[in-house]
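Just below sit the structures, each encoded as C-alpha cells.
All of the numbers you see were taken from the coordinates with simple rules; none came from a lab. Bear in mind that the values here come from a model prediction, so they are computed numbers and not experimental data. Cβ atoms are built from the backbone, for glycine too; each structure is taken alone.
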Structure I
Amino acid sequence: MKFDYKQIIDEVFSKNFWPRLLITIIGSFVLAVNYNLFLLHNNLVIGGTSGIAIILHEYFNIDSATFLMIVNITFIILSFIFLGPRNTGLTIVGSLLYPLFVSLTSGMCDYLATKIVFDEFILIALVSGCLFGTANGFIYKAGFTTGGSDIIIQIIHKYLKIPTGVASFSFNILVILSGAMLFGPEKAVCAVIVIIINSVLIDKIMLGISDSKMFYIVTKKPEQVKDFISEMKAGYTIMRTDGGYTNKANNIIMCVISTKQYYMFKNVIEEIDPQAFFIISDCYEVYGGHREVKNPF
C-alpha cells in the first residue's frame, strides 16, 4: 500500500491550526515591537530584510513598514512561482502580519522609547535578543515563518544548489557589514549578540531543554547491565552490530534515562564493567516505549 504523503502533510498542517495561528500572531506582534522599540531606534542591523529596512529608514527616510510589506508581498509571489503553494502557505501569515504590526506599533514604540532607556548597548542587545529569539522560536515551533529573506534563500538553494546555511550566512553578513560601516562597529557587535541569543533561544524553544540522556553501551557483561537498567525502571533496546576494528559481532544496549539519574547510572555501569564502552548524548524528546513516568511537577 502506497502512502499518500501529500494527504499526511495536509493533515499535519491542519492539526491544531487555530492555536498555532494564534501563537504566530502573538509572535509577529512581539517581533514588530522589538523591531520598533530596540532595533530601529538603536540602528541595530541584524541582517535580513529588517536590517535593510533600518538602513533605508535612516539614510533615505523610507518607512520600514511600507518597505517590509512591499518586499514580503513580492517574495510571496516569487515563492508561489518557484517554491509552490504548499511551501508558500507557511510564510503568508507571518509575512503579512509582521510589517502590519510594525506599522501599528510604531507610535506606541516611539512613546515607550522615551520611557525605556538603557545606559549600555549591551543591555539593549540582551533584551532585544531575548524577545527576538523567543518570538521566532514559538513561530517556528508552530510551523510558520515570517518569510522575508528566507524565501529568497530557499529559492537560491533550490535552483543554484547553494546550501541554505551558506546562502543565509552570506546574505546576512553583507547586511551586517553594511550596518557596521554606516553605524559603527559597536552597533555591529551588539547586532551579532542579538543574532547569537536569537539562535540559542530558537533551538531551546524548538527542541526544549534536554531532560534525558541516551546511552549506547557496549559491554562484556550485558546481562548484569540489562538487570540494572530494569532496576532503574527504564527500558532498553538491543542492536546487533559488527565491530569496525575487530570485525566481531557484538551487541549495543541503547537506553534512555532521566538526567537526574545520569550520575548514578554512568558510575554503576562503570562498576559493573570497567571495560565498558559507551556513548552518552542529550535526548530532547522520547515517544512511546517503556520508560520512567515523569512527575509533571
Structure II
Amino acid sequence: MNLRQIEIFHAVYLQGSVSAAARALNVSQPSVTKVLRHAEKSLGLALFERVKGRLIPTEDARTLFGEVSDIQDRVRSLRQACHNLRQGQGSLLQISALPSLGLGALPRAVARFMAGRAEILFDLQTLHHDEMVRKLYERETDIAISFEVPPGAPVTHQVIGEGELVVLFRQQDFPDAPPRLHLRDLVEHGFISPVQNGPIGRLLATELTRHGIELREVVSARTYYVAAALVGAGVGMAIVDNFTAASPLAAGLASRPLQPALTFNINAVHLQSRPPSQAALDFLALLSEVIDGI
C-alpha cells in the first residue's frame, strides 16, 4: 500500500462510509472509491463488506488497521515538522523515557526548556527497556532515556545522571526507620518484587545473593508506579528508584536509601546512525541538571 491508499483506508475504516471519508479528506467520493479498489487489488484482500449502507471492515482490515494507524501518526508528525520548518519554527524532539522519569524529571525539564525555546516541539512517550531498540529502529523515538544500554545494538549513549535504589514504605509500617536501611532490615516485612530481568531487578538480585538474604515476596510488579500503588495500599514494601519515590504517585509514603548504596547510571541512548541535533543536546544538558536536583 502506498501512502495515499493508507490514508484512504484509514479514513474509510474510521468514518464507516465512502461519503464520510471523502468529506473528512475533502476529496470526491469517486476518488475514494477508486483508491480503495486499487488498494484491495494490490493487496489481494477484501478490506470492507457493505452491510445496510455501511462499510464493515473485514478481519484482514482489522489486522492491518493497527499498523496503518502507526504510519498515519508518523506521517502527521512529519507534516507538522515540515510545516514548522516552512514557518521558520524549530524542530521536533522525540524523547522516550522510563515511566519513573516520565512522571517527574522529564516534564519538569520540558517545561524549563520550552520557557526559553518555545519554537521546539516535543513528542514524548514512556517506554520499557525491552521496547527501546524497536522504537529507535522504527524511528518512533530519537532518544531513549533509560537505566540500561541495550547490549549488541548499534547504539551509542551518554550518561546524563545517576539514580539510586530506595526502600519505599508507609510510615506507619516502619515508624522508626533509620536514615539508611540494610536489606536485612526488610526480612520481616512483605516485599513487592521488581521484575528480575530488568536492570534494577538484576542489580537488586545480585546484592541479595551477595549477602545471602531472601526477602518474603508477596507480589511482583512490572512497573514501579504499580509497586508504589501497592505500597500505598498496604500490601508491603518495595525497592524502587529514587525518581519513583519522589513522584506524585508516592505522595504520603516514606523512603530511605540503602546501606550500602546501590546506584545506577541514567543514559540517553540513540542510534549510531542518527546522532542527536544541537537542540536535543541542549535539552539533554538541561534534563541532566533536573535529574541532579532530584
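Computing helix-only ellipticity at 222 nm (-39500 (n - 2.57) for each DSSP H run of 4 or more, over all residues; to 500) gives -13500 for which of I, II?
Only structure II yields this read-out.
Then there's this: Among the shown structures I, II, from which was the value 0.9 of distance in nm of label points 7 Å out along Cα→Cβ at positions 150 and 206 calculated?
Traced to structure I.
Tell me which of I, II gives 3.1 when you compute distance in nm of label points 7 Å out along Cα→Cβ at positions 78 and 222.
This value belongs to structure II.
Comparing I, II, where is Kirkwood radius over Cα pairs in Å, for residues 134-229 alone highest?
Result for Kirkwood radius over Cα pairs in Å, for residues 134-229 alone over I, II: largest is I.
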